[in-house]
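Given below, in the form of structure tokens, are the structures.
The numbers here are math on the coordinates, done by the rules we state, and not lab data. Model, not experiment: these values are computed from the prediction. Cβ atoms are built from the backbone, for glycine too; each structure is taken alone.
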Structure P
Amino acid sequence: MAKCTSCRKEFAVPFWKFATICPECRSTQAELQTKLNQLTPVFIVTPCLVGLNALVFCIMVAAGVSIMEPDLADLIHWGAGFGPLTLGPQPWRAVTSEFVHIGIIHILFNMWCLWSLGKLAERLMGNWNFLILYLLSGTCGSLVSVWRHPQLVTAGASGAIFGVAGGMIALLGMKKAQIPGTAMKQTLKSLLIFVGYNLLYGMRGGIDNAAHVGGLLSGALLGAFLPRRGSEAATAPGVITPPETSSESQDFSKFQVAAGALACLLLGGFGYVRHVHGPAATPQEAVELDLFRLRKEDRVNVSEAAKQLRAGQVDPAIEKLKKVSVNAPDSSAVQSILGEAYIQKKQYDAAIQVLRRAIALNPNDSTAHVDLGAALVESRQYDQAIDEFHTALRLDSRNADTHSNLGVALERKGDAKGALEEYGTASTLEPGNATFKKNYKRLSQQMKN
């Protein structure tokens, strides 16, 4: 006796044969496959989507992107979602991010899910309906993701895959699919387990559950308006005749209206998210974007130089940054980091020169203004330093370090009262910083004496 993996019932099987499915379930599956082939004779959209995702990934790897752990800059270069760009000059990333994946494991898992779901979903929904639902729900997932996590780089087809799952749940739950009842119940149960498990697993962190939920809900919404199919016939390879009954025709029209309405909602939602988060990058995001635009070799040199600076290896860091500066003379981020290196080297005139160049390229880089102010303080140009710190505070008024640096400049200029106020503000913003408290206490005692 063997136990059927589908219905879990025992069935007789000769000892020389290997079987996992009982005759009844095998007959049901054959009947289901026949029905699916009648509904949609040509299975083409799912293979094309899997092929397109695989092609993009292969091209990325051939271009030098890591097959296991692509860096964020490479992902953005190839079309991943990123709030400052998606909500700014490149809204197309809401779609292209569905075809970019973060390593071989990511794409293999997603494509396995897409193939497994698509084999049934495309047959039940029809080629064009399936493609429309896939793209719209994936785009909706991307939009929800950028709304919830505008600072993160996001990529992958999972939002669209969850959309397909949501569409299938609605289709089967509303009994619109003309398939045997046993197969319908088993498939619906499997879909609910798939969705529930993956949403719970996504709560562990490191997974874009916002895209999953957005795709799932939009897919379920569209699935509720999918036409009830069952009487179509193919007139030519890949061509499905329009629904024959008035009921099916009305359902088909409803789906078109629902898809159009969702597309309009996505445009309105994009406008809302852009209004909430703003199309422009924050100062820190602008610096990160500037680094993302560098050539890969230059990005590696900047990263290594930053590590060397943290380790106190200033001279080799400066040499690397100078080489990058030659290759990317319009990069404000590189100039700003080079300025920090010159400050560590105590070459304040050189620091002032490159930091002013950085600010000319990006006036909203508050870090460059702070570093320039620090270099000017060391050069005893206190008035100019104070101006730079005030500019930095206009860009980021709650930066405790900037208030502390402004206090140093004011104290050295002789404005003890103004310095004490800035030290106090710094201590309030960062109560645990011992240096801020020490400066405030020291100056306060000096003023009392």
Structure Q
Amino acid sequence: MKRVFIRTFGCQMNEYDSERMYALIKDEYTLCQEPKEADLILVNTCSVRKKAEEKVYGLVGRLKHLKKQRPDLIIGVCGCVAQQEGEKILKRLPHVDMVLGPQAVYRLPEALEKVKKGQGPVIDTEFKPDFHQPLIFPHLNGTRPVKAFVTIMQGCDNFCAYCVVPYTRGREISRPPEEILAEIECLVKQGVREVMLLGQNVNSYGRKEKGFPSFAKLLREVAQIKGLWRIRFTTSHPKDLDHELMEAIADIPQVCEHLHLPVQAGSNRVLKRMNRKYTREEYLAKVEQLRKLCLEICLTTDIIVGFPGESPEDFEETLSLLKEVRYAEIFSFKYSDRPLARATQFEDKVPEEEKARRLAKVHKLQEKITREINESFIGREVEVLVEGKSHSNETLWTGRTRSNHVVNFEGEGDLKGKLVHVLIESCGQHSLRGQLVNILRGE
């Protein structure tokens, strides 16, 4: 059997797409762990930030020597960088055989066939307005994963000024609810106990498709699947977070008390320039409403520092928002120009050294907040879904609370896939540590 090496950069949706790519070719290829062992190398790419794009070019560039040694080796660049760069990739990396955008990864077998017949290189970056993500039932091959990703929609219609996603993943297209439910049922039958529903903006699921349920109604349908213990989702655009969805988060037992709600900046002037379509006050009002409905809700967010034109006063408003909301965790980045995004044309760029200074200040503040939140768990019993052994310490089990906090603890027997109570005794910056109290659910 031939072997394939798949390297994935970027978001959870890319991980999901990589799994689907392998499912399409698994009858001919088996996975391997090193590029040098492979007959086929697929690099699934991310272009949201410049650094991720540079990593892709670095990795694919280093594959050139393997191609020289074995001319029959097939190399494919897939995903968002492929969509963004297209033919430019072949000019920069002529040893590449396939360039496949996010929609085209589902046409991987056809592209492979063309390359094998000598009809390459293949470039497929076409966006089809009637694109329908094929239903590919996952086969976990006895690997016993406890949780899984399920894409419910593709693309984005928001066109934030800093973002390339609408140009690399296209406009919003929601999957039929019956296909989503069928895929989750297939996963649960194979032992999956938690699903993460994915989309660039899950809150707008079904709004363009006739007869589709709202996202809140979809959550209620997913929650009816027997054997599914937990539901998570990402990403949520604040402008589309409505009362119906807040009630679903509060009411549905399977929906975890964790919401990633990217704010990006704390200044109304910057938010308007970013084209985020909400104000600081509107965002904070939704946070307050959500916390009234769901007392245990844990919030995380994304922050961009140094957006073009961000003044010192604008930046201070971001810091004050972090203090007011007190997120459990943030993902913060320096602004970087992305091809096609409107902000690339803005002239009042913030100097790199100032962006670095602001990012360090954000990190310092958030580290303090995260530490205080983690310390508040000490002495509490929490529900943990056990995912397996800790990667850093094989003597410990690891899992996550409903609020998405990582918990490491000792325990006898095979606890993978079980729902347990753990008494938290200590904490670090990124995880909690405790003792097993009892097993709640599990075979």
Given a value of -0.53, -0.74, -1.14 for log10 I(q)/I(0) by the Debye sum over Cα atoms at q = 0.07, 0.09, 0.13 Å⁻¹, calculated from one of P, Q, which structure does it belong to?
P
Taking 5.3 as the value of distance in nm of label points 7 Å out along Cα→Cβ at positions 266 and 314 derived from one of the structures shown (P, Q), identify that structure.
P
Looking just at distance in nm of label points 7 Å out along Cα→Cβ at positions 2 and 410, which of the labels P, Q belongs to the structure with the highest value?
P
Structures P, Q, by distance in nm of label points 7 Å out along Cα→Cβ at positions 42 and 346: label with the highest value:
P
State the single structure among P, Q that was used to calculate helix-only ellipticity at 222 nm (-39500 (n - 2.57) for each DSSP H run of 4 or more, over all residues; to 500), giving -23000.
P
